[in-house]
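There are structures below to look over.
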Structure P
Amino acid sequence: MASLTIIPGRPLRGTISVPGDKSITHRAIILTALANGVSTVARYCRGEDCLNTMRAFQNLGVRIDESVEELRVYGKGLWGLTEPSGPIDCGNSGTGIRLLTGLLAGQDFFTVLTGDESIRRRPMGRIVKPLREMGATIAGRKGGELAPLAVMGSRLRAITYASPVASAQIKSAVLLAALFAEGTTRITEPRLSRDHTERLFQFLGIALRREGPTLLIDGRPSVGWNAAPRLVVPGDFSAAAIFIVGATVVPGSDVTIQQVGINPTRTGLLDVMTRMGADVQLLNRREEAGEPVADIRVKSARLRGVAIGPELIPQTIDEFPILCVAAAVSQGETIISGELRVKESDRIATVSAELRAMGAQITEKHDGMVVRGLGTTEDNGRLQAARGRSHGDHRVAMSLAIAGLTASAPTLIDEAACIETSFPAFHHTLLELLTERR
């Protein structure tokens, strides 16, 4: 899919499912590969990012049988991985390369981890620093700041680490390394980041405890953990967020998204959209793989601007592009502040430029932006048709698609193939909602 054309004029209506959660799928593959026995991972994300993590473990000697519905992972235990015959390509996945770096730091073999052009520009120093404190031997461009990363497995020691930022990737990389370290590792964050790793540890029976803001994990367990007979991955909230905003801003819409993970460390967008005036209901609440899950029903509603501060950024980091679309068509001013310049693209500059080309009124700040919405007291505003570009960021591409639904003429999005990294069926799902049912 080199480009994507969005034709506005119809509401979004119907019931859909979204791919399995990308963050949880990465972690499920990693932890079942280290388990004792055969695990089944159902409803996993089949995007390229997660498939690259699956291939990484196949290259590390783990048998994984793949079907459309599930993965069968033949775990090799904590010490069963083997040295790959060549570099491991993580593609466009920052989660994949960072978590694998933590895991492989404590192995007794050599690995090179690399990725696409975007990954080779993204900062790795934040995970390399604590891993080196644990005794890891890691080399990379600019002193380990940039991939490719060469990881020479070492005997690790436990550390007490205070992360400078709330980052699930830093926390998870250190937790995975801590499994192979001597002693008890302690990790503290300034604010709670996504806790999927901790929840999966608990689901699989991996010993981990929390004392206030600090996580403690004892390294080198003598027994390891057993396989998961059936681990069902919840639907990806970040994918659902695209349709939550879409159904809100496109008049006459009514969409239900089934089996979505509603982990409170991920659902900042729900809080923000509710404050903006969205009509969102959580139905049929339950639990899957230690994660809270619900069906989400969304109806169109008029939005108003709000302030989104740094405390919400860890819970909305992947939803930033689609939140900007909501802000652009709302009534009043939305102020967004917090660290956003380290993802697939410089999302502040990228989203600002693309939405301005569609008529949005956006002023960039050093760590965020001010959006003056086009809406009125009567209705949400409308953007203008344009030819947009994803800049290789899958979430930007999908957000521009929703922005195009508010325009008065077709919008063309170039470089749309990046959507495959997280939501291969996005175009089909969008068409399904736009197809009028009689």
Structure Q
Amino acid sequence: MLELLDLRDRGERLEPTALEVDPTVAGTVRDILARVRAEGDAVLLELAERFDGVHLGSLVVSDEELAAAELDTPAELKNALDALIARLQDLHARQLPREWTDERDGVVFGEIVRPLRSVGCYVPGGRGVYPSSVCMTLVPAVVAGVETRVLCTPSQSDGSVPPAVLYAAAKAGATLVIKSGGAQAIAALTYGTGSVPRVDRIVGPGNAYVTEAKRQVSGLVGIDGLAGPSELTVVAGPDADPLHCAVDLVAQAEHDPDSITHLVTTDPSLVTRVDQAITAELATAGRREIVEAALTHARAIVVRDEEQAAVVVDDLAAEHLLLLLPDPRGFLDRIRNAGAIFLGPWTAVPFGDYGVASNHVLPTAATARFASGLRAADYVTVRSVVEMTAGAAARLAPETSTIARSEGFDGHARAMDVRA
């Protein structure tokens, strides 16, 4: 089941996964972006009919649809989503940067924090219904104080949006819900159309076309990152429960046939036991075909010791990292690259997917080397503010203008010197 890679007597480093641009996808997306920019809503409606098989009278979800969704969503699910939103509100309130100011020798300096005016939150459809992703992208926007919060998600074949998605959108704080998916939704959020306002930042994962669209519009609009297949690395000691390893690997594999999973251990016998546990889990797996497809490229990596395991973890820089070790916090001090880290046998990775204490929009494709998961801070800007007295300007101008002239910027130096 798991492809074995034995690194105990080898010193090579693992190559990180990288997102590759498919020229065909890129060309299709480029055409869609251009058409939406030129023709607006008409293209969104046309593509909804072509790709989703639905003729929409309006792209905008009505108040009546939102009210009906609240009635149609089961009470148990509503309670669970309400609790998820409350946890996310608490989490993201802790993440906002703080304003500050100080004074030094006549220079008053500091930083101010301002929320973005508008954000677009993308939530995919396709294989499933994802109200949790609605909450993950909208709640930090509300916490940050963003005024306009647009949710884009594809409709079903009957023109409706799943009730749980609409319930989550209303409760999490969407100011507008649009029935549109794919690259065309990203285009609408970037350029604006008759129904969709132009936004300052787009967040949320999607398929290859959504990811490519975000790549192409980045710079015209802010983006959270480029989402690749879901990833999990499990680092397990010899005494780890093979069932715990197996169920988390299977859980990650059920996301997508391209999901990337790794088991890292010093014990080759654990690999055999985990393989057996995975086989047993597959017998009752609800998405068996998807899981089996994903596990065809899953790997078990055997290492000499925890030091080599830490190197492997940092090379993989996985979206999710599960540490099933005797001292997971001690191992935590050795590593730096992972989107979200889960410690110990009771912290199943899916707890993070459903917001126990983290956001599930995380860096993939080894971008955890330089990127973080979605945070409230991603919905604000931080600006430097400086005010100087005449005395401070006179005191600092000689040295700062010296640097300016050394760089060939006489105009810069002049602007400072006249204040000396």
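Taken together, the values in this text are just the output of simple stated rules run on the coordinates, not laboratory data. Given the structure is predicted, the values throughout are model-derived calculations rather than measurements. Cβ atoms are built from the backbone, for glycine too; each structure is taken alone.
Here are a few things to note about the model shown:
- Structure from which 1.04 was derived, Rg/Rh (Cα atoms, Kirkwood Rh), options P, Q: Q
- When mean count of other Cβ atoms within 10 Å over residues 6-13 is computed for each of P, Q, the one that comes out at 17.5 is P.
- For 4.9 (distance in nm of label points 7 Å out along Cα→Cβ at positions 174 and 254, calculated) the corresponding structure among P, Q: P
- With Cα extents along the principal axes in Å, for residues 70-261 alone derived as 64, 52, 38, matching label from P, Q: Q
- Read-out relative contact order in percent (Cα under 8 Å, 6 or more apart), computed value 18, structure in P, Q: P
- Value 0.30, calculated as FRET efficiency 1/(1 + (r/R0)^6) of positions 118 and 222 (r between Cβ atoms, R0 = 35 Å, to 0.05), assigned to which of P, Q: P
- Identity of the structure behind -9000 (criterion: helix-only ellipticity at 222 nm (-39500 (n - 2.57) for each DSSP H run of 4 or more, over all residues; to 500), calculated), options P, Q: P
- Which of P, Q yields 5.3 [distance in nm of label points 7 Å out along Cα→Cβ at positions 166 and 310, calculated]: Q
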